[in-house]
Structure 1
Amino acid sequence: MHLTIEQILWALVVASHLVLLIVIIGRDRIARFPWFTTAIGFSTAHLIADHLLQGKLTTLAFYWQSYVSLTLEDAVGLLVLVELLRQVFSSGTGGLILKPKGWIGGAFLTLAVAVGAVWLWGPWPSMAAMKAEPAQLPLLLVALTATKGQIFISLMTVQVALLLLVAGRRFGFGWRTHPQQIALGLSTNALGFLAVQGIADSIKRTVHLNSREQYERIVHLFTNLDNARSALWIVVLLWWIYWLWRDDSGSQLVDSAGLAEAEPAIADSMPTMVGTGEIDQPDQAE
């Protein structure tokens with residue numbers, strides 16, 4: 001039996017998902033990263049469901065399950081980002097925590113940037129096109145939510161990863177810590193998705209198909225782009241397997257004396273770095 005590149009990559013992606021889940025469970029990472037674990041499990045189920053159901057459902061039913069699954073993955077992806085941010089900025093590991101005003105300001109800024117970028121990204125279907133077939137309108141809305149949601153989550157992921165990279169060490173989380181490594185993997189995959197999506201959208205806008213041969217070349221190009229993205233995702237999964245197997249040794253705990261010495265300098269620098277990122281000293285036990 002001759003296997004195609006797509007089938008081999010799919011098998012490697014699923015196998016990497018399963019190994020990562022085994023590592024998360026075996027190394028007891030679920031309690032610390034419940035939403036990240038949920039995201040990996042949901043992604044695994046979605047991959048297997050798409051593979052098993054393709055060709056066995058009607059086209060309409062397959063699109064419904066696929067786009068609904070993508071929408072749920074987008075929602076879980078947002079919760080993963082919140083989970084990572086809370087790990088770093090609310091744990092008090094480095095002796096500081098982010099105040100509510102800092103959370104509100106940071107959330108507003110990142111959301112505004114992501115929403116604005118998605119709006120400008122395009123293309124958006126016209127109202128006339130969406131109303132052309134009223135019976136298909138619910139599916140079109142779900143598909144639009146899922147596809148635009150992927151772009152939105154990818155943009156949010158890149159912003160969160162940059163914020164953790166810049167400010168994480170000041171809150172006690174160096175780049176070797178698990179939250180940093182998870183954010184690095186997520187942002188790498190997000191950048192790969194945005195690059196592939198940007199190239200595909202550009203081709204769709206500029207290329208006008210005039211022959212069957214040209215159509216086949218474009219399809220082949222899109223297939224190669226998808227394969228490259230799958231290969232990148234495998235690298236990310238292997239990266240997580242390695243780092244989540246290791247103990248988290250990058251956190252920097254400070255004692256009360258060290259906290260008293262370090263707090264003023266850090267408190268002065270953080271608002272400039274994260275906009276309204278006010279920070280506070282966490283409560284300490286008597």
Structure 2
Amino acid sequence: MDIFNNKIAAVTGGASGIGRSLVKELLAAGAKVVIGDVEQAALDRVTAEFADAGEIMGVVTDVSSADSVNAFADKVYDTHGACHFLFNNAGVAAPSANVWETTANDWLWVHGVNVHGVMHGIRAFVPRMIASGEAGHVINTSSGDGGVSPLPYQSVYASSKAAVSCITECLAAQLQTEETNLGASIFYPSGGLLDTGIWTTDRNRPTDLAREKPYDPVPSVQDFQKAAEAAGMKMPVQDLDELARYALEGIRDKRFVIMIGLEGAEATLQERAARIGRAELPIDLASVPQL
């Protein structure tokens with residue numbers, strides 16, 4: 001029997017993009033899914049779309065708020081009495097900028113969602129998951145941008161995803177040393193360019209965290225693809241449903257790192273380690289697409 005069959009999965013940021021595909025594949029595997037997402041309209045669309053695919057429910061959730069995530073967890077447990085798979089997937093990004101040209105609100109918003117959101121999810125769900133004694137798993141979505149090697153003009157986003165990677169490594173180690181029945185994995189969306197809502201996250205940026213000064217328009221997926229190809233990097237667009245299936249397979253296989261093309265990440269990290277060993281800047285500037 002599939003490990004997801006008849007189990008309860010909670011997915012933040014599950015109403016669009018990678019989250020939507022995770023929801024689709026979880027339902028196909030027999031899971032009962034509760035989506036936490038900040039966009040009511042998107043929640044309505046995806047729950048209607050998958051209504052015949054299995055048991056699904058949407059809860060408006062702002063992961064940057066501990067109270068909102070606690071309410072999301074309460075809804076999951078009040079409805080199903082359990083949570084077996086927690087996907088801390090919600091994420092946002094700030095405009096490309098030099099570090100000294102970022103703003104306080106860039107950091108507050110992105111780290112509030114990407115870092116605090118993961119921590120709120122862990123703190124709201126994991127104690128109850130441990131107390132149940134049932135097998136379970138926490139999957140935190142990071143990014144190769146920060147988790148493996150940061151793009152220099154994405155300091156806000158990359159640093160948030162580096163934090164998620166570190167948090168997940170610590171979480172997985174603690175879940176083992178405390179002899180719980182839970183595991184944890186870091187999920188690096190990969191395989192090519194990802195045509196998701198991360199390119200348009202300003203649509204959900206709170207007015208009180210609006211950027212304090214104007215910035216250049218965020219490039220489209222197509223713009224980034226052209227810039228990458230100009231730098232000698234061929235980057236096809238990754239199918240998100242295929243990526244979600246790969247993620248679930250990684251959980252079944254009990255992999256800590258879930259990433260398509262992991263051998264490429266290994267080579268990058270080895271080169272970064274070598275540069276650090278030579279006291280050099282770890283980033284290979286020649287390989288960075290210029291937008």
Structure 3
Amino acid sequence: MIDRALREDLSLGDATTDALIPAELTGAANLVARSTGVLAGVEAACLVFRRVDSAIKAQPLAEDGMRLEPGQTIARISGPMSGILKAERTALNLLQRMSGIATMTAELVDAVRGTGARIIDTRKTAPGLRALDKYSVTAGGGANHRFNLGDLVLIKDNHLETLAAEGLGIADVVRRARGNTRHNLRIEVEVETVEQAGEALEGGADIILLDNMSPGDMARAVKLVDGRVLTEASGDISMATVRAAAESGVDLISVGALTHSVKALNIALDYESA
């Protein structure tokens with residue numbers, strides 16, 4: 001992932017740095033937080049500098065998962081200035097995005113504390129960056145949903161509507177999935193009503209996803225399920241709605257915004273004057 005990112009920036013070299021900065025010039029800089037947040041990606045950022053020039057020393061001074069304050073130094077970078085300048089933007093892009101994901105995750109985790117619900121991510125990640133996006137969620141105290149389409153049978157509305165043309169109800173669809181997949185793969189079903197949750201339970205689903213349901217309906221579905229399988233809340237979850245969803249009694253709350261609408265954390269590279 002880092003090599004691909006560097007190729008985007010350096011496939012034709014760095015015209016500015018190559019024209020201005022002598023190869024023998026050395027210096028130092030610090031990665032510094034400009035705002036409060038949760039750190040993720042410090043090792044990835046340091047690796048960017050080392051990949052550009054193995055002579056660059058990049059030393060993390062903070063750990064992923066730490067709460068940052070403005071002015072806090074995250075890492076120290078030293079060595080050939082031409083390499084530091086060439087690596088700067090790619091390193092910051094990764095570090096800012098990853099820390100933004102971790103920060104949003106931590107805010108949601110804090111918001112549901114004491115309820116028993118866990119904040120999880122989705123597959124709504126930046127193409128090519130899924131591993132880093134999902135790692136960042138864990139740095140913020142969240143957990144990962146499936147990494148790819150092979151991790152879990154997740155029966156969604158479009159699957160159900162397609163099979164309804166064959167006369168299959170939700171319970172029938174779950175049974176078909178159970179008969180056509182390996183024995184150790186869990187089956188999750190997306191439902192929109194309490195009645196549909198009952199059908200998914202009847203069919204033998206392992207997880208029931210309560211999609212865009214009101215907190216009251218979610219609570220009724222949770223009561224119906226009665227702990228026999230896991231329940232997951234999903235659908236436009238935000239800071240304004242996450243606590244109510246958690247108080248319905250669901251086990252999991254999936255939040256696509258963690259990775260598809262992330263706000264980069266403000267982190268800068270401050271150069272030391274000679």
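Bear in mind these aren't lab numbers, they're just calculated from the coordinates by the rules spelled out. Here the structure is a predicted model, which is why all the values come from computation and not from measurement. Cβ atoms are built from the backbone, for glycine too; each structure is taken alone.
In this comparison of 1, 2, 3, the computed figure 22 for relative contact order in percent (Cα under 8 Å, 6 or more apart) is attributed to 3. When helix-only ellipticity at 222 nm (-39500 (n - 2.57) for each DSSP H run of 4 or more, over all residues; to 500) is computed across structures 1, 2, 3, the figure -26000 traces back to 1. State the single structure among 1, 2, 3 that was used to calculate FRET efficiency 1/(1 + (r/R0)^6) of positions 20 and 60 (r between Cβ atoms, R0 = 30 Å, to 0.05), giving 0.55. It traces back to 3. With respect to distance in nm of label points 7 Å out along Cα→Cβ at positions 28 and 140, the largest value across structures 1, 2, 3 is given by 1.
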